[in-house]
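Novice: Listed after this line are the structures, all set down as structure tokens.
FYI, it's all coordinate maths here, none of it is from the lab. Nothing here was measured: the structure is a model prediction, and the numbers come from that model. Cβ atoms are built from the backbone, for glycine too; each structure is taken alone.
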Structure P
Amino acid sequence: MVRRTLNIDDKRRLARAVADVEVMSDPARRQSLLRELKDELGADFDPARFTAGNADSWEIVTACLRLDAVPAFVGVLELLGGRTRAWLALERLVGELFAGGPGPAGTVSRIRGDVPRRNPAFTGRVDSLHEVRRALDGSIVTLHGLAGVGKSQIAIEFAHRFGADYDLVWWVPADDEGSIRRSLRTLARTLGADHPRSLIVFDNATEPSAVRPYLPHNPGHVLVTSRSRSWVSSSSMVEVEAFRPGETVEFLTRRWAGLSDDEARQLGTTLGHLPLALDQALAVHEQTGMPVREYLRIFAARPVQLLAESPPTDYPLPVATTWRRAFEQLQQRSLAAAQLLQLCAFLGSHSIPVPMLRAGRDAASLPAELAEALHDELKFRTAVREIGKDAFVKLDPTRDVITVHLLVRTVLRDTLTPQQRDEVRRGAHEVLALATRCPASAGA
């Protein structure tokens, strides 16, 4: 960590700024802070030294200074309390004292390798950031989830927020091997030898087999973002879910002037709280002035058309286009799996017991490929695996259920012709009817 020698006045300024952060005035959160610092700093930091009434800012700051761990301390404060005004003031001061000038603590000089710019509208995700930080301990960590759920945004925020923890942060576009090789060649030319205190992000990775040859062999950290569930066997998985309702309200009202909390909640519910879809709705409003009521009316009639509009500048494609291409690839890999996904889009919003699907295998309206798969356990499970590969569905192996995101269901239904919708809906009703007659097979 680069810093000038701190004098007593510097330390007092730092202690006062820390004391102003809301976490420090809450005894319960202050104790959580001490536990988190213990996890971060190991045996060198002893929470037992700080009793509930004795854990003042001066003592904690002094301990973190001794361990050269002030940036880590500031990061933990953010995880527990968020980017409040007091925290931002502390971040600026730490940047001044520890990085040679104003700004975020030590991050500008450390982040390299085309790390995308920090998203000023980044919202929430404290639990996900915390989980990544905990899991990055000698293992690869994969942010996994549906396209548009915000995996890359979490990785970008992590790289900026915790950049001071590393000597090197390098961003690798990993959607094809050519991009990986170009990025790592640049890294080798720029820096030469491996850096043990490094964070390498492989963004939008496909299958582990395509990325594994390029994984570093040093003890640094590796963070992967991927839609593929295949990473579960070779990394620690952090599942990225859609926004919580409160995060949706904060995300929308921060940028949509005059939008009420109730309107934000309604829009969030309609779009399944999916961050990319919410971002597109904001873009439509900002570019056209469309009121929320009109947006909801058009979405009810033409969801795919609306979701194909106004892709955010930091995302390559609109959400509808991304899913359509992924679905076309699924059809090429396995027609039975594609038909299974369409069927699930008509089976309601709750978790779908996988045995229930097999219990309905004799439904007369099922397409031939899907019917054949449902009559063969191995072929059927292969189809289930395929629809989980691109995170079209959320798989829960423990309960043996699958869940299809609201917006995925909406898009899948809307891309069918009226005749196709009727056929798939009829097949879904027949499957449900057969499963109801055989509740044991349906997992009821």
Structure Q
Amino acid sequence: MAFRKNSLMKHGELAPRVETPLRRATANTAPVAGEIPGDLLHSLSRQAEIIPLADTDAWHQVEDIADRICQRMDSPAQLKRLDSRLQRPTESWPLGARIATRLAHSRKALQWLRKPVHLSVVIPLFSERRRLLSPADHPLGEAWLGRKIDQLEWLFGNRKDHSWDMVLVDDGCPEGSGHLVREALETHHPEVRARVLFLEEALRRKHPALNGLKSAAESRKGGAVQLGLWEAARLKAPGHVVLYTDADLSTHLGQAGLLIKSLRKPGILMAAGSRRSPSSIVVKDGYRQDRGRLFIYLWKQLVPQLAYLDDTQCGFKAVRPEVIFDLVSRAQEHGFAADFELLAHCENRSSRSIDAVPIAWIDSPAASTTTAEDPYLSMLRSIEKLSRTCFQRTQEAEAFARQISSLTQAGWQTAVETVGPQLQNIPPAMDLSHKVLSPGDLEFASS
């Protein structure tokens, strides 16, 4: 790929040439076979620490350094050594370097595959009009459609044996997001293999993917994802993988290779992007972390069968197409808990069949649904019902279920403020072995 000319912006410029111990250690190092080239480490040390989601040039620079990593890394072992180097607690590497390395892992994973791959990308659409605009046209503009296409083209490069398509689903958007996206595809990206579907049209046709959904107004992304997964799975292609993601730019689609690689593991039916793994790269607002952390602790008490996962709500998952019809046909949830229900049905189908994949993720809070609506309590109530129908509940899970059923929104808010910060010091993987919050404690914390 040709190097893109950098357009440095106030919040996305390169780190200045300041001589630091890290830069002294990475500069002028003679290359050794199998080791990480010193000049590459030096370039990584000079990457941006802040990368605004809407800054296209800054992200092109991240992709360019990822290209350099791909060109210089000859083996998975060498890439693993680079990853380990960037995760050393004694060294502080800039955000751009860490994300570029994650993208390089993904691209090399595809390059090293000997069999063809076809990736179908499902994207639900609701109130995406502003984000569809460019940053110059709206403060919340991300020009996300063109950016996602660009990310997929970067990932797949010129490989003739790999291919991709997009399935975009309007979730009953009052702003007509689906029509705007269809127009943008026809006008600016006619070469892209993409379809735009409409949830309301599918409901009128009584589509089998929408079992129990009476109207588009009842869907909170879940119905659009279920319809998109079903339609994407109908495609017959060698090495087919179906991925779904959000319309925002929080997760660079260039990481799709990590999920595709994960699905090649024996027994894995679903690969779930994780923002909670120790090696995940996350830039996120602190308050949302407190809400999310308490949510994780409580759902693990309700459904310990899935407790080997730490992040159920990340909008970046890939599924084997042969299991999609079964998983979606069982679905009853069409709101924010639909993600969790897919995981639960997958676990019911085959134990430990979900692989958590650490990803790089940058929050897009200005236009986030979870910022505007705080759906965590309603999701917990939905999960409480799922825990009854999908799994055999323990006595302690029953006690937590009773407390969650009686929680008010005000009580939830109080519990987040009281318990959320304390849970931040405990890794989610320890939630079952370290019972820091009992059902009685939850009642007290929310009062």
Structure R
Amino acid sequence: MRIPKSKNRIRVKLIISLVIALSLWAYVINDQDPRVDQRYNNIPIDLQGQEVLSEKGLTILNTEDLSVDVTVNGRTGTLYNFNWRDMTASVDLSEIDEVGRHNIVVEVEGIPPEVDLVRITPSNIIFDVDRKESQSERVDLQLEGEPAEGFALVDLQSEPEFVQLEGAAQRLEEVDRVIGQLQIEGIKEDLQKNIELVAVNEQGEKVENINISPGQINVTALIGEVFEANVEVVTEGTRDNGARVSVSEVRPDTVQLAKRGNVGDIEAIQTEAVDISQVSDGERKELALNLPEGVYLLNEDERVTVTFLLEDQNEQVYEFEKINVENRPEGFQIDETQLERNVRLVLTGAQEQLDALSAESINVYIDLSEVTEAGTQEFEVLIETIDGIEVSGINPSTVMVDISESQEEETPKTNTDNQ
């Protein structure tokens, strides 16, 4: 069947019109909505397969701020509507089986079909893989500031004291200590707080990629009230040769302390006891202090240095003709003649001290403070204490005294009658 020429012309014209239309459409599209490259920077990399890697006893060293730049190509309109935040970058670490350096390809997802992926920069990430190890470390607590004036930190307690570190063997070797910082500026009472822990190197810089368990610890700062006390040297024992041991110097002779709770006033802190039978002349001994409960040294390592002096002991005899009376009771009287008797007193001490004494400077007496009734009573003969001097003997050591009630004299009446 033969097609008329008029119909062929119509078909040609339709084809030519379609070609022209397509050309015009392509021109408009390319001119008004062209294809362009678009770069998206700092797309974070998701590290996949870390649990699998950990199960193999391995871990990676370089995980800090890993990211890539992604370049895509597409129509302007499409890219305008493209939400780049839907785009993700990742690496798969699950195939790593040994320690060393591994080059892993970066995969990007979330790009729509009408957009082409041009490049990933970098397209590969090099990972250094090391053995995963763990170790225990004591927490180093660091204080910031000082308590209020008149107060001091007496103890710092943490729970737990030790924490577990986990990470690459190389990173763990860099760890010098685990620190936690506590602010105590101006405090007057106990403080309890949870603080964060950080693993640092010898320069005090944070060591990255170290897992600390637990990451926080509970810290209690105990605060006490500051005071000062004298040092009292305690001695025990005797010397066979009778020499007297004395303390010639104490350094320091006072110490700074703090107290907590219901601790009263304390004037002196005793040292540990020193056996004077083992002391030589001029010897210096470093002594610890015996602190009562609730009392703390501000310098917990402080020791007291004591210098001892040995002196030969001599005896000297003193004679007295009368015994004095102390604390006479009201309503009673005594027979004074019974106290007019000779008393022989033997004192022991350094000769220099003994020579400085005289009978007139020594008070020999009896004490009547306990008298409550009349009668003949026995009293011990006493002398006032003299520093560095001991009583070796006193004769008589006691005396009998008659105590009687005082007799009040009647006052004669005065005749006031008129004469």
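Novice: Can you say which of P, Q, R returns -16000 when helix-only ellipticity at 222 nm (-39500 (n - 2.57) for each DSSP H run of 4 or more, over all residues; to 500) is computed? Kindly include the intermediate steps, with their values, before the conclusion.
Specialist: On the way: P: -16000; Q: -14000; R: -3500.
Computed on structure P.
Novice: Taking 11.6 as the value of mean projected area of the Cα convex hull in nm², for residues 36-219 alone derived from one of the structures shown (P, Q, R), identify that structure. It would help to have the intermediate numbers written out before the result.
Specialist: Values: P: 11.6; Q: 13.6; R: 14.7.
Value 11.6 for mean projected area of the Cα convex hull in nm², for residues 36-219 alone corresponds to P out of P, Q, R.
Novice: In terms of Rg/Rh (Cα atoms, Kirkwood Rh), which of structures P, Q, R is highest? All intermediate terms of the calculation are to be shown ahead of the outcome.
Specialist: On the way: P: 1.02; Q: 0.96; R: 1.49.
Looking at the calculated values, the largest one is R.
Novice: Another one. Thinking only about FRET efficiency 1/(1 + (r/R0)^6) of positions 236 and 348 (r between Cβ atoms, R0 = 25 Å, to 0.05), which of P, Q, R has the largest value?
Specialist: Going through P, Q, R one by one, FRET efficiency 1/(1 + (r/R0)^6) of positions 236 and 348 (r between Cβ atoms, R0 = 25 Å, to 0.05) is largest in R.
Novice: Check the numbers for FRET efficiency 1/(1 + (r/R0)^6) of positions 284 and 340 (r between Cβ atoms, R0 = 30 Å, to 0.05) across P, Q, R and tell me which is largest.
Specialist: Comparing P, Q, R by FRET efficiency 1/(1 + (r/R0)^6) of positions 284 and 340 (r between Cβ atoms, R0 = 30 Å, to 0.05), the maximum is at Q.
Novice: So mean count of other Cβ atoms within 10 Å over residues 60-67, computed for just one structure, reads 21.8; which one of P, Q, R is that?
Specialist: It traces back to Q.
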